[in-house]
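Read through the structures below before going on.
Bear in mind these aren't lab numbers, they're just calculated from the coordinates by the rules spelled out. Computed from a predicted structure; not experimentally measured. Cβ atoms are built from the backbone, for glycine too; each structure is taken alone.
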Structure I
């Protein structure tokens, strides 16, 4: 019977689980930080801890994301609650946060209102607002369950009073003027640009993954809605997927030809973020 921390870690290794995931799972099970856990190999787990660890070694081997097991994921040096109603935050999306904060600082803006379209867990919007004490955010999502997660994260981060959450289809029923729009809409294509790992497809919510045949249907709809508004934001930032640069440029030319727009690469050199400046 596997009782000690060391024995359980050996069990995970024998099963074929990589050291990073097994160590992270054990940290969650024991509540220990790295240094203490390293010095506690001979400590015995409770039967409940052991059973939880063994069960989730199997879950990890079967492709279940660690974030859904632990219920948390770090993003922009903040801890976010996640469950299978929201997409797990990705590090590449931190680039949007950086760009918004840089834009606000560079232009000396105060009391900014930011709308996050397809907010999901709220990670992008909440990371921005956490760093802008005098600003407010509006998180919009079609999924009520996702908004429940975003609300929990806003409260946990102590910025609930700065956040308004709305259940609507993109900007369909939203008419208030905002300064900045950010969007990380589902952009995986069901026919083209179908670059999605099996464990993602099998575990993360489909509504947060797919955006039509080529992945950009929701951006088409959002861009059309923005064009129909009587107001425009100062700037919009959005994320898209691998291989979609030319298609996204075509959409930007189609909907925003009178404005300045550009594509920015992520840290891996992959075209990732579009920017539209409206004034």
Structure II
């Protein structure tokens, strides 16, 4: 399972030349989130902030009303805490009814337990304002998503279908072959990096690792992987960059390779990636 965010959809869309906020078509401003659909929801969080509602029993109609009143400035993803235990574990869910946010792929705890309906408006206002400081100022448009984003090349679509079917090893083999055939293809590189991360983390106890303190180099790499897998790229970058100056030259090569993989997944336009690249370059040269 990968929570790092699928292919960055912005790679397949031209940015606006007029400076207007980016727009993205979605089937609905509110959707049920599962293990399979979470990567696409994380991708949406690069255009607008996402509020994730983990619920038990029934979801909040009042929260949906508040989200729709924002006219595409925010997206609501609903997660059945009991029905999607791997998603819940990946976010370190402590209570079955909680709110999280996703901004530019990064998860942010919002509230544990049941929030008063009167507080929804303030929470969404703060989320939208906070996302704007990170450059996430787009807008969603409800409509036919088949026209919103160009289809992926058939081989990459086949790889995604293998992942959805649980055939992660086969998807990895296919993407490795495609990468050898076309090493400069950005989409292939990004998807291969994501599936590689998936292979390393899909069976790991995410919550246990996130609550632990690494005692050696290998454990630090595992923690960095899990942080990247849940979309907390900033923490994974900070961990590896601080680790870089403490380890041997051979281990530094492993850290560098891991960072470059995360950069592929997060996308070169990500401000966190730009900053981390600069820090890595300083350490290297």
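So here's what we get for this one:
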| quantity | calculated |
| --- | --- |
| Entry that produces -12000 once helix-only ellipticity at 222 nm (-39500 (n - 2.57) for each DSSP H run of 4 or more, over all residues; to 500) is calculated, selected from I, II | I |
| Among I, II, structure where FRET efficiency 1/(1 + (r/R0)^6) of positions 62 and 78 (r between Cβ atoms, R0 = 25 Å, to 0.05) as derived comes to 1.00 | II |
| Comparison of I, II - label where relative contact order in percent (Cα under 8 Å, 6 or more apart) is highest | II |
| Test item: distance in nm of label points 7 Å out along Cα→Cβ at positions 182 and 262 calculated as 2.9, pick one of I, II | II |
| If Rg/Rh (Cα atoms, Kirkwood Rh) is computed and equals 0.96, the structure in I, II | II |
| Answer label among I, II for the case where mean count of other Cβ atoms within 10 Å over residues 70-77, calculated from the coordinates, equals 21.0 | II |
